[in-house]
Structure P
Amino acid sequence: MNRWFDYSPIVDRPVIRWPGGARVAFWLSPNVEYLEYDPPATSRPPGFVGAGIPTPNLQWYRTRDYGNRVAFWRMLEVIDKHDIRCTASLNEAVLDHFPEIRDAMVARDWDYMSHGIYNNRTLHGLSEEAERRFYVDCVETLKRHTGKRLKGMLGPAISATVNTPDLMAEAGLIYHTDWCHDDQPFPLKVKSGRLISLPYTLEMNDSAAVAESANDAPYFAQICKDQFDVLYEQGAESGRVMCIALHPYWIGAPHRTKYLDDILTYILSHDGVWKTTAEEIAEYYMDNYYDTVAAYLEERRQDLNPAPQS
């Protein structure tokens, strides 16, 4: 059993109602990333993209560089057309290295979840104190460049240690998106503060579609619509969360951008869609459902493990 959360069937939980009676809380997360051209050898653990390949590795580096130079701006045109305030999954080195991207995000009042400083410097193997300093760096860097307080995290390259949730909550963060294990927010058991897992996605994630189909962009558009249809239907009973994760270098390619427009047009044509950000979802859940669900989980825990009769 995972020590961070209880098992809880979604069909038995307290009902969630989103603002305005929305069925689906929909958020869009562009991964705005920075990969180092010649990173330290210790920064690329086994299993990470490019691990074991000598650097500089242009095939590995070029995709994000194209994304930041060209494709981000093409993607942004589509997002602006639909008036969506995004939650950037942000490698915070972007804020230092690409001020034009920083200024574009700030001008649109985007929210941010940290994706680490560099996407090729993961949390694997960090000591507790080193990871604690990492969160301080993330919080201070975002505040300095955007004026916003960091509230959520997608681990760099989706990495973690055995201490990660506790240290996130200690640093004042309220949501963690690495889990991808539910269609609703869910409380995590941490030593101090309050932290929830918030539905992100590794399936409605544009770059993952490359591995699924040679006809990649039409395939991606279709699975996004298909997922939305199911969540929209089920959201009539209890609110659901849908995230679409984007990578500018992928969705912003000239032959793919029209499919993003198609996806967003389809989803936003429905009534009962809360067009929102990860931060707004997390705060709404904390204010309205965290205590209710925590009490439900405690009652369920006692029912499953009754105190021995004296």
Structure Q
Amino acid sequence: MTLSLPQELHVLQLPLRNTFRGIDTREVLVFRGVAGWSEFSPFTEYSDLESLTWLKAALEAAANPWPELFRNKIAINATLPVVAADAVPGILKRFNGCTTIKIKVDDFESGAERVAATLECIPDAKIRLDVNGGWDLATALSHTEKYFERFGEVFEYIEQPSQSLEVLRELHQRSPIKIAADESIRKHLGSDLAEIAECADIAILKWQPLGGFVQAHTIAKTIGLPVVISSALETGIGISHGLALAASFPELPYACGLGTTSLFLEDICGDQFTVNEGFLEVQSAEPMDLERFRAPTERQEWWQNRLMRIGELL
């Protein structure tokens, strides 16, 4: 695999419909390689070293064809940010046909309101709770039990309830809800990921944060758990590669978290990656009018300098 830095860069800003991960605008860098469009979009607070993994994924996708694909469409879950319960119906409408819903939660009370609002809209929904590692063991046990007592078997899994592997291991043994690992994988790529199988039931894999197609498959084989492919709040360009990654697994038992262009007011690929009847088609990205999304000059310079610094680490 040949890795070389792109020459023609497009630094873009995409406004979000709702605050997500504490941001209202998503900044990305996109470029075209011999194999098509690619995206480099580590969040702005990420270090150069962590961002290097994202750059390897972006360069691999720009220079190489997709791996062998086993399907041409992917089942998608809807994604609910931390919003008031009365905003839930409007957001779910943007995920046409999705019956698996991932809900960002922190405390039990407000999270339960979003779960209840979701079930009012979609009574047969499969619910995923995403905590982003925010709970200690006592909180995780308490909240998990409360969610299960109130809503029963509606939960497919709870994603990354704690940052600690020790907490996950204990919770995995005691929780009435399955456990999925996300940050425990992508934030610890240099560690022995085989132990994730002792702490979780499902592995969340993301195209950019894991370093691309080859690395994602290596990690999946090491962990040995069923996988869910999810996004890192990418544009349609990044989503296209996430869909290809999902399609490259012979077994894909769960819906994937790749419908997140719906969280933008508008995507650079227009409606190309809008969920239809619960699925997204696996297809190459075709960005539209990039000029409308172009970032101010100072942000372009910031990203170009960032890219050059990280490129020196290759």
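Taken together, the values in this text are just the output of simple stated rules run on the coordinates, not laboratory data. The structure presented is a predicted model; accordingly, all values stated were derived computationally and were not measured. Cβ atoms are built from the backbone, for glycine too; each structure is taken alone.
Each of P, Q could give mean count of other Cβ atoms within 10 Å over residues 102-109, but the derived value 14.9 comes from P. Source structure of the calculated read-out (relative contact order in percent (Cα under 8 Å, 6 or more apart), 23) within P, Q: Q. Thinking of P, Q, which structure, once mean count of other Cβ atoms within 10 Å over residues 30-37 is computed, gives back 18.0? Computing mean count of other Cβ atoms within 10 Å over residues 30-37 on every structure in P, Q gives 18.0 only for Q. A value of 22.2 for mean count of other Cβ atoms within 10 Å over residues 278-285, calculated from one of P, Q, originates in structure P. With Cα extents along the principal axes in Å coming out at 55, 42, 38, pick the structure among P, Q it was computed from. Derived from Q, not from the others.
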